[in-house]
Structures are given as C-alpha cells and as structure tokens.
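What follows is a group of structures, each given as structure tokens.
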Structure 1
Amino acid sequence: MSDEPSAGSRLPSLTSLRFFLALVVVWYHMSFVSGLFDGSLQQSLGIASPFASGAVSGFFVLSGFVLTWAHRPDDRLRAFWRRRWWKIFPNHLLAWTAVLVFFAVTATEVPMPSPPGDGTGAAVANLLLVQGWIPEMSVFSGFNTPAWSIACEAFFYALFPALFVVLRKVPAQRLRRVWVALAVLIVLVPLAASAFPGPDLYDWLPLNERGLWFVYVFPPVRLLEFVLGIVTARLVLTGTWPRVGRLVVTAFLLVFFFLLPGLPAQYAMGSAMAPALAAIIARTALADIEGRARRLPRPALITLGEASYALYITHFPLMLAVRHLIGPDPDLAPGTGFAIVFGLIGLAVALSLVVYRYFESPLMRRWSGGRPPSRPQPAASATAPAS
C-alpha cells in the first residue's frame with residue numbers, strides 16, 4: 001500500500017461511524033443528564049456514562065485518523081485552518097446563541113442533576129472555546145456543555161500540521177512501537193487524577209473538580225488520543241497495521257467494562273478505551289479500502305454521519321429547553337419518560353439534518369475554500385469525511 005491515499009479515496013464507513021458515536025452521547029444526555037427519572041432507574045441509566053465518554057474518545061481518535069488520511073501534500077496552513085474554522089465554528093456559534101437565548105428568557109435554574117453554569121465567564125469561555133483550559137466545573141462544563149470537546153478539537157487542529165510533519169518522519173517499522181507507547185500512556189495518565197486533592201463532586205463519581213478537569217477536559221491530556229489516531233492512520237497507510245480480529249477487540253472492551261467497577265473512578269471517563277477504539281477505526285477503514293464494508297456505507301447512514309457534528313453540538317440546547325418546559329419535579333412514569341427521551345432524540349436528529357443541510361453545508365461550500373469566486377465554478381470533488 002502506498003504511503004499516500006489514492007486521489008479521491010473515501011472512507012464512508014467512518015462517516016457513518018461518527019453518527020453512532022454521537023448517538024451514544026445524545027442518549028446519555030437525554031436519558032441521564034436530563035434528570036427525567038429518579039431513584040434506582042436514574043442511577044441505572046448512569047451506567048451509560050463510560051460508553052458516552054468512550055464515544056468522545058472515539059471522536060478524538062477519529063479526528064486524528066481522518067485528518068491524516070485526507071492530508072494533501074500541497075495543502076497550506078491557512079487553507080487547512082480555514083477549512084477547520086468553517087467546519088466547527090458556525091455550528092458552535094449557532095448552538096451557543098441558542099443557549100444564550102435560553103438563559104436570557106428563563107429565570108430559574110435548569111432542573112437537572114448537574115445544571116450547566118450560566119455565568120458571564122462561562123459564556124465567554126464557551127464562545128471562545130477556551131473553557132478546557134480553566135479548571136472550574138462551572139466554566140468547563142458550563143453553557144453548552146458538549147462544546148468542551150470542541151475546544152479540545154480546536155487545540156488539536158492548531159497543532160495538527162506540526163504533529164503531522166513530525167510523525168511523518170517516523171519510519172514505518174517503528175510506528176507500531178510508537179502506537180504501543182501512546183496506548184500505554186493513555187491508559188496510565190488517568191492515574192494522575194488521584195494526585196489532585198479536594199472534595200468529591202458527586203456520590204456517583206468520587207472524583208474532585210481538578211481531577212475531573214485534568215483527566216477528562218484538559219486539551220493537552222486528550223491530545224494523546226488525537227495523536228493515536230494520527231499514528232493509526234499512518235500504520236494503515238503504510239500497510240503495517242496488524243490484523244487484529246474482531247473477537248480480540250470485543251474481548252478487550254468486555255474485560256474493560258467488567259473490571260471498571262474495581263478501577264479508580266477516573267477510568268469511567270472513557271479515555272482508556274482509545275486503543276480499542278483505534279483498532280475499531282482501523283478495521284472499519286480497511287473494510288472500506290478492501291471493499292468488504294456492507295452495512296455502514298449505506299446512503300442514509302452516511303447522511304446521518306455527515307450531520308453528526310450538528311447533532312452533537314445542537315442537541316444540548318434542545319434538551320435544556322424541553323427539560324425546562326417539563327418542570328423541576330416531572331414525576332413521570334417510566335414509559336412516559338422514555339417516550340420523551342426517544343422523542344427528544346428523534347427531534348435532535350431531525351434538527352441536525354436541517355442544520356447540516358441548510359446551514360453548515362452551505363457555509364462550508366461557500367467559505368471554507370477561501371474567497372468566493374466572482375463567477376460560477378464547477379463543483380469540486382468531495383474530500384475524505386471531515387472529522
């Protein structure tokens with residue numbers, strides 16, 4: 001396999017995979033974070049927390065993989081950063097504005113187990129995507145809460161050109177060792193969260209504010225997963241990725257979740273799943289390359305995958321609005337509660353398709369390529385799926 005992907009090479013299954021990763025996060029927020037339920041049912045829904053955190057880790061790995069796969073040797077820094085800007089910021093600004101309007105017209109706190117901070121500092125930090133650098137939960141988890149991961153992505157994009165140059169120089173025969181070293185480091189870094197003193201945040205998460213910030217939100221820590229994605233892509237591109245069976249990856253995930261109750265609390269934040277998720281991403285990419293993919297590269301799933309960023313960034317303000325309308329003491333029967341959850345998820349998916357089709361995609365087409373042309377030009381061929 002050549003060191004560069006062939007011109008116009010596509011990995012549609014990875015685009016579809018993005019939808020399922022986003023859906024896990026949306027389910028966790030709609031069912032557990034919304035606080036629609038109480039008692040043992042509410043606690044049992046919290047079991048999805050490691051899966052949702054793992055899905056975010058999957059996004060970080062996938063970002064590094066896809067950016068490396070889609071890299072063009074003649075690409076310029078300004079062109080790259082411009083494309084990334086128009087990919088992430090308009091949707092982020094749209095969702096941020098929706099949350100701003102929500103807090104402006106509502107006078108009471110959102111009745112959720114962990115309501116997002118709505119102060120001016122949290123709003124400004126969220127808007128500027130710098131909340132991940134501030135170790136205060138009311139800030140890094142404030143306003144449009146899911147945007148903390150977009151702050152990490154912005155940091156990754158800023159460093160990607162330099163990271164790519166460095167990792168491109170690693171000989172193919174050494175890439176496996178680099179991958180293993182990164183995987184080990186990712187698994188061990190969460191242990192450092194225990195070094196931060198302070199009271200626990202929640203009964204269900206015996207981790208203090210600084211520890212949670214460091215292990216889950218701090219961009220340089222999450223950069224390891226992004227770099228793992230870059231190295232994974234390089235292994236696939238150079239033909240040196242080892243053939244890891246599906247059963248091996250599945251067994252690793254099962255063992256991880258089986259051992260999770262006995263591990264330190266910070267391992268529930270999902271980053272330790274990154275090596276297994278990288279293997280899944282590599283297997284999925286190889287299935288596309290070798291023409292073996294059957295289920296994921298379906299047009300409907302690809303469309304949902306293309307709208308996955310809109311789904312991820314806009315579902316939270318939608319949930320805030322509906323949760324506020326329901327009131328502080330919903331006292332809902334389980335059937336009614338789950339009907340609301342599934343209805344909210346369906347509404348969020350529909351909204352994401354509208355945002356992608358009529359907001360995100362037109363802005364990307366018009367502005368991500370630089371100054372708009374003075375006269376109509378033929379449409380350019382699509383690039384590899386954006387992260």
Structure 2
Amino acid sequence: MAKYKVIPGGVCAAKGFSASGVHAGFRANPNKLDLAIIKADVRCAAAGVYTTNKVYGAPIKVDRAHLVDGHAQAVLVNSGNANTCAANGVDLANECCALVAQQLGIAAEDVLPASTGVIGQPMTIDPFARGIPAAAARLQASAEGSSEAAKAIMTTDTYEKEYAIEFELAGKTCRLGAIGKGSGMIAPNMATMLAFYTTDAAVSPELLQKALRTVVPTTYNQMSVDLDTSTNDTLLLLASGLAGNEPVVTEGPEYDKFLAALGAVAEHMCALHASDGEGATHLITCEVTHAPTHEIARAVAKSVVCSNLFKAAVFGRDANWGRILCAIGYTPGDFSIDKVSVRIASKAGEVFVCENAAYHPFSEDEAYAVLGEHDILVKVDMGTGEASGKAWGCDLTYDYVKINGDYRT
C-alpha cells in the first residue's frame with residue numbers, strides 16, 4: 001500500500017469542512033459530549049453504506065432518501081440514545097434535519113442524520129432542539145472541531161477515533177479525513193458502526209459510491225469485536241471538490257489513486273476500532289498470504305480474528321496455535337490446509353508455531369513475550385496461491401462481559 005502524509009484535522013482536514021460537538025442532554029453526565037455536526041461550505045457529492053441488519057435506525061431510512069440525488073451538505077449525529085425502534089423515529093429524524101437546515105441555512109434534504117446508543121428507548125425533539133443551535137454556533141474548521149465531533153459520537157469507546165492524510169490527484173494536493181465510533185456490536189458485513197469521511201477531492205457521486213462499495217469488503221467487513229451487527233451502522237462520505245482537481249468522473253488512474261487513499265484511511269480506522277474493542281487489551285491483525293483467491297484469504301483472516309477461543313488465548317498470552325488452525329479449517333471455501341504455516345509476531349519478536357498444518361517447535365517463553373505486546377500480528381501462509389487478505393479483531397476479556405452485562409445501567 002502506498003505511503004501517505006498523515007496530517008492533523010480529522011474531518012476538518014479537507015478544505016471546506018467544519019465540525020463541533022456539544023452536550024445536548026442525551027447523557028446524564030453534563031461533561032459528556034453527545035451531539036455533533038459536520039458541515040460543508042458547499043453542497044457536496046456524497047455516498048453512504050449502511051447496516052445489513054433487518055432492524056435499522058430511522059436515520060438510515062432518511063439518509064437513503066436524502067442521498068437519492070447523490071449530494072449532501074451536513075451530518076448530524078447523536079449518541080447515548082439510538083433513534084431505533086421508536087414509533088416516531090422517522091418523523092423525529094426529519095424534524096432534526098429541518099432544525100439543522102434552519103441553523104445552517106441549507107436544505108433539509110441535504111442533512112444526513114445518524115444515531116447511536118441504547119436501542120428502543122423513547123426519544124423526543126427536546127435534546128435536539130437544545131443541542132443543534134449550540135453545535136451550529138460552535139462549528140470550527142479546525143482539528144479541535146473534529147476532535148469535539150469525534151468525542152460526541154462515542155458510546156463505550158475509550159478514546160476518539162480520527163485520521164487524515166494527503167494525496168495527489170492530477171497534480172493537485174487533496175485531503176481525506178475521517179472520524180468514527182464503535183467498540184462493540186462490531187461485525188458489520190457492510191461498513192462500520194458510525195464513520196464519517198470528508199475529502200476536498202472532486203469526485204462524482206457515482207464514483208464515490210463505487211469506491212465505498214469497493215473498499216468496504218476488504219476493510220470494514222473484515223473487522224470484528226463480537227460478531228454482533230449493529231442496527232445503526234452508517235458510513236458516509238462527502239466530497240467538497242475544493243482541492244481544485246479535475247473532477248474524477250470515470251474510472252482510470254485518478255480514480256485508482258482516490259480508491260487507494262480511501263482504502264488507506266479505512267484500514268487505519270479499522271485498526272483503531274478493533275484496538276478499542278470493548279474490554280480489549282490487544283489488537284489482533286491477521287494477514288493471510290498465498291491463498292488460492294482473495295475471497296478465501298479474507299474469509300480465513302476473518303475466521304481467525306473472530307474465533308472466541310483464539311481471542312481468549314491472546315488475552316491469556318497463550319500461543320495456542322491449534323485454535324488458529326481450527327478457525328482456518330472451518331472457514332467456508334474450497335481450499336487445502338496441507339501447506340498452511342502460521343507465525344505470531346509483535347514488537348517483541350516473532351514465533352513460528354505451525355508448518356504444513358503441524359506443530360513447529362517454538363519457545364513458549366518467547367511466545368509469551370510476543371503476546372505481551374498490545375498489537376499482535378498473526379501471519380497465515382496458505383501456500384497454495386498468490387492472493388492475500390487481512391482482518392482486524394481484539395482479544396476477549398472479562399471486561400467485555402462486564403461492560404455488556406450492565407450496558408443500560
């Protein structure tokens with residue numbers, strides 16, 4: 001993957017974007033930010049991908065309607081109480097869009113709402129009516145604005161997640177930034193929990209949507225914390241076009257450059273989400289090489305990071321490689337395991353634990369040291385092809401059950 005210059009600013013790094021976060025009252029703690037706005041100075045090309053759960057939040061229905069024309073200018077997000085399974089959900093989401101439009105002087109149809117938190121609780125317009133004017137007044141085209149917004153969309157996250165890079169299209173410097181939330185209910189099979197991307201590259205709505213649908217299967221669909229797919233998962237991408245590049249309207253070298261940049265940001269965000277999985281003490285990345293197809297490579301990688309037995313072993317710093325091989329073996333697909341080799345690595349070193357689907361002598365002490373690091377890399381070589389794939393997950397700890405045992409209280 002190409003190397004990019006990492007820059008500050010998150011969703012405010014790209015030209016033409018500002019953001020903010022405020023406490024609106026969805027959360028009891030007045031020190032917790034719980035409502036965010038992201039605004040573009042101009043009407044943007046836009047695209048979105050959403051949860052595959054048959055139960056989904058009312059904002060998703062509104063987003064789909066508002067993105068029929070492929071354009072948007074603002075995003076509204078609340079946390080703490082999800083607008084899902086509420087009788088007045090769609091009406092409430094539309095009323096919120098109207099409030100944002102009034103405050104920002106834009107069309108209500110150009111506002112994209114999103115919501116996260118406890119599902120099925122009653123909701124009223126009151127906290128939105130308080131929070132939206134306050135958030136509109138705080139909008140900042142700065143790293144601080146992005147950070148506020150990133151904090152405001154968090155639920156059980158332990159830190160805000162944001163990232164931005166620079167890349168080049170047709171000789172023009174472009175920027176792409178993101179914020180995201182989610183450390184539980186992560187096995188989306190579509191995109192992520194909540195993620196919002198902004199870019200100043202000029203790209204058509206059709207190619208933005210195509211780019212999202214190309215990147216998502218190799219990134220966000222390859223991430224898992226607990227195999228639960230949220231009802232609110234939403235990934236939105238807005239492009240202001242203010243970088244001044246010749247608009248990307250057809251597939252070709254410039255589209256490929258944009259696609260690569262989008263993939264780089266998505267990979268980084270996936271690692272942030274998995275690393276902050278509920279109760280997690282380790283990030284687990286699985287890289288599969290020499291697989292017969294990319295689909296098999298991705299499936300094998302995801303099987304490994306989804307294995308509860310292996311996740312628990314990582315928590316206990318136990319190099320139980322048989323659990324890795326087991327997860328590979330029950331992965332759907334037509335492939336041989338006869339040439340599979342496995343290595344476990346971290347900053348502390350690397351241990352070669354399995355060769356040709358059998359035990360390879362290694363030091364348990366060295367393995368214990370390797371598994372003592374936060375970031376753990378599992379290298380699986382299938383030995384049967386040239387395809388590769390990657391997935392991200394985390395260990396399974398006592399705290400995961402504790403967090404979800406009293407999530408509402």
Structure 3
Amino acid sequence: MVSARADSAIRPLRLGMVGGGEGAFIGAVHRMAARLDGQFELVAGALSSTPEKALRSAAALGLDPARSYPDFMAMAKREARLKEGIEAVAIVTPNHQHVPAALAFLKAGVAVICDKPLASTLKDARRLQRAAEAAGTIFCVTYNYSGYPMVRQARAMVAEGLLGDLRVVQVEYPQDWLTEPLEATGQKQADWRTDPARAGAGGCIGDIGTHAYQLTEFVTGLEVRELAADLSHFVPGRRVDDNAQILLRFNTGARGMMWASQVAPGNENGLKLRVYGCKGGLEWRQEHPNHLTWTPFGEAPRTLTRGGAGISPAAARVTRVPSGHPEGYLEAFATLYTEVARAIRARAAGEACPADVIFPTLTDGVRGMAFIEAAVRSSQGNARWVKLPGA
C-alpha cells in the first residue's frame with residue numbers, strides 16, 4: 001500500500017528555515033524531507049547566525065533575496081506582516097538557539113518544526129511549552145525515528161496487546177564519529193555538539209540518547225519514571241559526555257537499559273530497540289529499517305517487512321513504495337513533515353486534526369529535556385536513582 005504521497009491538487013505550505021546554511025548537515029535533511037511529499041515549499045530563511053553567511057547561503061539555495069534574512073527576528077517580524085508569509089518554520093540551529101527562535105515565530109502565529117533536543121535546559125523547554133500553549137500553535141519536535149513505518153508497526157502491535165504485559169526494554173544507540181577529539185580540528189558538527197554553552201549539559205545523551213529515549217516511550221507507550229545513569233567523557237579534554245549507560249524503571253514496573261555512545265569504533269548509526277512482554281518480543285534496527293523481528297513466545301522468529309502482508313494500517317499509511325524497494329532515513333523524516341502538514345491544513349480549515357496523525361510534540365520535547373536533566377543529575381550523584389522531573 002502506497003499512501004504517504006503528494007496530492008497534486010494541494011498547494012504546498014510556505015516554509016521558512018532558521019539555521020541550516022553553509023556547513024550544516026541537518027538543514028539539508030529537513031529541506032529534502034519537507035519537499036519529498038510535496039507538502040512544503042521553502043520560501044524564506046535566516047540560514048546562519050552570521051548575517052553574511054545567512055545571505056550567502058540563501059542565495060546558494062535560490063531563495064528570493066527579499067525573503068533572505070540576516071537573522072531570525074527580522075524574518076519573524078516581516079513574514080508575519082506579509083499577506084503570503086510563511087505558514088511554518090523549521091528551526092535547525094544548535095540547541096541554544098531553539099528557544100529564542102521558536103518564541104519569535106510563536107509570537108508571529110507560525111507553526112514550528114524544531115530539531116531535537118528542544119532546548120538547552122528543562123527550564124527553557126517549559127517556558128517554550130507555556131508560550132506555545134498560549135499561542136495555540138502547532139509545534140513538532142523532530143524525533144524522526146518515530147516516522148519509520150516499521151516503528152509504527154511495532155507501536156501498533158504493542159498497543160494491540162500482542163506482546164502482553166511488557167517486562168523488559170533494551171535500547172542502544174552507538175556511533176563512533178567522536179572517538180577522537182574531532183572538535184579540536186574545528187569540524188562544525190563536532191564543535192558545537194561538544195560545547196556545553198551551545199549543546200547544553202548533555203553531550204551524547206542529548207544528541208542521540210534523547211532519540212533512544214523517545215523511541216522507547218513512543219513504541220511501548222510506557223513512561224520512564226526513574227533512572228540511574230553513568231555518563232562518561234572518555235576523550236581527554238571533552239567537556240560533555242560521549243558515552244552513557246542507564247538503567248530505566250517504567251511507570252508499569254517494567255525495566256529497561258539504555259546504552260548511547262559516540263566513541264564505539266565500528267558503529268555508524270546503530271540505533272536498536274528490543275521490547276519483551278509475557279507473550280513475545282520485538283526487535284527493530286535503524287540500519288535495517290524495513291524489517292521488524294517478531295517472536296511469539298515458544299515460536300520461531302518471523303520477519304515482518306515494510307509493505308508486506310499483515311502490516312498494520314498505521315504502518316501502511318506512511319509507506320510510500322512497494323516492499324523490496326528500501327525506504328529509509330529521509331522518508332522517515334518526511335513522514336513527520338507530512339503529518340504536520342495535515343495538522344496545519346486541518347487547523348486552517350477549522351477542523352479537528354485527523355485522529356491518525358502522529359508526530360512528536362512539545363510534550364515529547366519537554367520529556368526529552370527532563371530525561372537529560374535527570375541523567376546528568378544521576379551521574380553526578382554516582383549513578384544514584386533519580387526520578388524524572390514531573391514523574
């Protein structure tokens with residue numbers, strides 16, 4: 001079933017972008033994802049915190065010079081006055097700029113699509129949540145792994161009760177790209193991610209650990225109530241963690257373990273989730289995203305494939321191409337953009353958001369920041385058990 005596709009009769013929504021200019025990685029990913037299903041058109045941008053670079057980056061992308069801005073404040077103010085101003089903005093800056101940029105566009109009544117983690121501190125995340133609630137504006141946090149069809153298949157199977165009462169959750173996210181002090185070379189992505197002033201208190205735990213955490217709660221429907229974290233920075237001179245090992249206690253009594261690392265040679269992007277209940281277990285790996293292993297207790301493992309027989313409506317609805325034709329990272333990212341577009345269109349028409357639309361919201365973003373804060377506090381207390389704020 002191929003359903004997550006563009007409708008040629010629908011006008012693309014006008015999109016702006018903050019960040020994502022020269023030398024950026026994630027900005028290009030957002031731009032490709034936004035246009036994949038034909039739901040958005042990039043029409044404006046403040047693409048760098050350096051005005052000259054912002055304007056140069058906009059010119060390289062072919063943006064109208066009149067809608068190429070030196071900073072996000074100028075962009076928010078002018079776009080709010082335009083008859084055909086932007087309807088959504090993607091914020092793809094380093095973490096410390098998420099909140100001020102989002103606040104500016106919330107004030108302008110623009111829907112926000114913000115990269116993760118939501119902020120540099122839990123306090124700022126909650127301030128942003130209050131502002132968004134007051135503005136009544138749609139807000140998505142791009143925990144993009146929740147967009148994979150087989151992740152949604154796993155979520156549907158858990159919700160259906162096929163695994164029975166959940167007992168154990170294992171999640172890991174190892175990488176190796178920061179095994180050496182790459183930040184010392186001036187490499188842009190490493191430089192800001194290892195700077196607590198721009199990334200926040202969490203390094204690895206904020207960059208990829210929050211992805212693992214959100215995926216765990218998204219698939220299982222459980223909430224982490226307590227954790228015991230051991231955060232390490234193995235590279236000499238590094239100011240934030242580059243490895244995290246965490247025990248998890250969930251609200252139902254289920255138990256979990258998380259390992260996130262950016263200093264694990266031989267691992268590129270090894271996100272893997274395993275969920276075990278009294279009736280069976282599931283396993284999903286991001287590097288092989290079109291397959292989900294399902295093992296009913298006492299039976300042989302079986303592999304479910306994206307687009308194949310027996311796939312749930314939740315997974316089929318966000319599948320674009322037939323089985324055997326791989327879908328991956330960009331498509332999963334695009335799923336979130338298309339879901340947000342459906343929510344924006346419904347609101348513009350004065351209708352309720354369709355019940356099947358799913359995307360990570362401010363609640364997920366705030367919980368991610370609470371997770372980071374609890375993990376840092378736990379580790380500073382010699383891996384003592386810490387309740388998540390609000391839990």
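Side notes on the structure shown:
- Set 1, 2, 3, criterion mean count of other Cβ atoms within 10 Å over residues 113-120: the highest-scoring structure is 3.
- Given 20 for relative contact order in percent (Cα under 8 Å, 6 or more apart), calculated: source structure among 1, 2, 3: 3
Every number here is computed from the coordinates shown, using simple stated rules; none is lab data. What you are looking at is a predicted structure, and each value in this text was computed from that prediction instead of being measured. Cβ atoms are built from the backbone, for glycine too; each structure is taken alone.
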